[in-house]
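Rule-based calculations on the coordinates, nothing more; no lab input. As the structure is a prediction and not an experimental result, all values here were calculated from the model. Cβ atoms are built from the backbone, for glycine too; each structure is taken alone.
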Structure I
Amino acid sequence: MGTVTPLPLRHPAQVGFDRAELTRILDLYGRMVAAGHWKDYAIDLGRDAAVFSAFRRTAENPEFRVEKRPALRNRQGMWALVNEAGLVLKRGHELGPVLAPVERRLMKLVAE
């Protein structure tokens, strides 16, 4: 019997969030739910990007999307915060600074 050697893949079949990234995103989501602002979320794992979408109501477009695109790692940064209209609000190499505008908004919601 011969041995089977798997062929090396150039790109992973699917981009995903690791545990620390997903914990950070879901922590923010949970705080926004507790503030009464977000009601639902969706996760889309594709070949090019992993996207976390947060919704005010289920039947609407997502208010914010957090996108992870590893192909942009060496250029603009693989993380992006996209608003409801599709405009990129923040892009960076680290997740924390990209989530900062939403966290500032949470502080305003809690203060009201």
Structure II
Amino acid sequence: MMSEALRGHLDALILAVLEREPLHGYAVMEALQVSSGGALDLPTGSLYPALRRLERAGLVESEWSTVSGRRRRTYQLTAAGSRALATERTKWRDFAAMVDGVLHPGPATA
């Protein structure tokens, strides 16, 4: 169920964790897991293609850096990525409100 629910939202989740600070790929996975209370345990086979896709779209940019003595690619949000994240947050709120209205309807109106 979780992977089906996640489909279509992974990019926004990645953008949201990169909004806080630039991170290397493994740190993005850890941030997603921590932010979700452990519910998101994303395989690397999903994360790295998504990061490359976001970079090709101009929503994130990357550079090589040394972290804890290891060379890693660090990703950060671009201005376009910030705008895309704001749009995704609005779409999510609208979608969540619609689903909530269906699952928890108020009193019927005549």
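Computing mean count of other Cβ atoms within 10 Å over residues 22-29 across structures I, II gives 15.5 for structure I.
For distance in nm of label points 7 Å out along Cα→Cβ at positions 14 and 62, which structure out of I, II has the highest calculated value? Largest one: structure I.
Consider the structures I, II: one of them gives 1.6 for distance in nm of label points 7 Å out along Cα→Cβ at positions 6 and 38 as calculated from the coordinates. Say which. Don't skip to the end; give the middle numbers.
Numbers: I: 3.2; II: 1.6.
Going through each structure in turn, the value belongs to II.
Looking at structures I, II, which one was relative contact order in percent (Cα under 8 Å, 6 or more apart) calculated from, given that it came out as 26? Structure of origin is II.
When distance in nm of label points 7 Å out along Cα→Cβ at positions 54 and 78 is calculated for each of structures I, II, structure I gives the greatest result. Identify the structure, out of I, II, from whose coordinates helix-only ellipticity at 222 nm (-39500 (n - 2.57) for each DSSP H run of 4 or more, over all residues; to 500) was calculated to give -10000. Derived from I, not from the others.
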